[in-house]
1. For the read-out mean projected area of the Cα convex hull in nm², a value of 6.4 was computed from one structure; give its label from I, II.
2. Looking at relative contact order in percent (Cα under 8 Å, 6 or more apart), point out which structure of I, II has the largest value.
3. Work out the source of 11.1 here, i.e. which of I, II gives that when Kirkwood radius over Cα pairs in Å, for residues 24-71 alone is computed.
Structure I
Amino acid sequence: MLDNAGWHGPVDLAVPDGISLVFLPPYSPELQPAEHLWSLVDEPIVNRHVVSLDELNATIAERCRQLDAATLQSHTNFHWWPKPIQPS
């Protein structure tokens, strides 16, 4: 599944037999809830110079460890998302 952004892959991408590419409609971030989490993950690196890829990886990994369920839920709990059926 691809979001159809032109910069996410080469135009001449060779797709192996048995693989089908499915493109999301334009302007539909609600179909990919992870899109709403980028602002949380990016917070520690915004407007900051990172010296190395190792430093970037460590900074992002630490930020991900700090994110709690309540914070994540507030960014991904959509009113239209199917709710789990509660046992009676």
Structure II
Amino acid sequence: MQILLSRAAKKQLDRIPDHIFRKYLYWYDLLQSIGLKEARKYKGFHDEPLKGTRRGQRSVRLSKGYRLIYQEKDRKLEVIEILEVHKHEY
């Protein structure tokens, strides 16, 4: 499977902590070895479809605080961005 990185994702990969980068590499290697369909079954990544304005995109948890957003297009996977997420105060 061909995995493409958006310009934003490339910049974000340079800024994330090493342990998050290693988790990204693990996910990347998993996709290369067993494919996207099987990798989605790994519960540790919580691969899930997104809703609303991000419909058609999917999220993978790299940790409690980081999410990778991607989408499939023409048998290619594009990593759109890697987000740092925070708990919101309610």
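Just so it is clear, none of the values below were taken in a lab; they were calculated from the coordinates. A quick note: this is a predicted structure, and the numbers were derived from the prediction, not measured.
1. II
2. II
3. Checking each candidate, the match is II.
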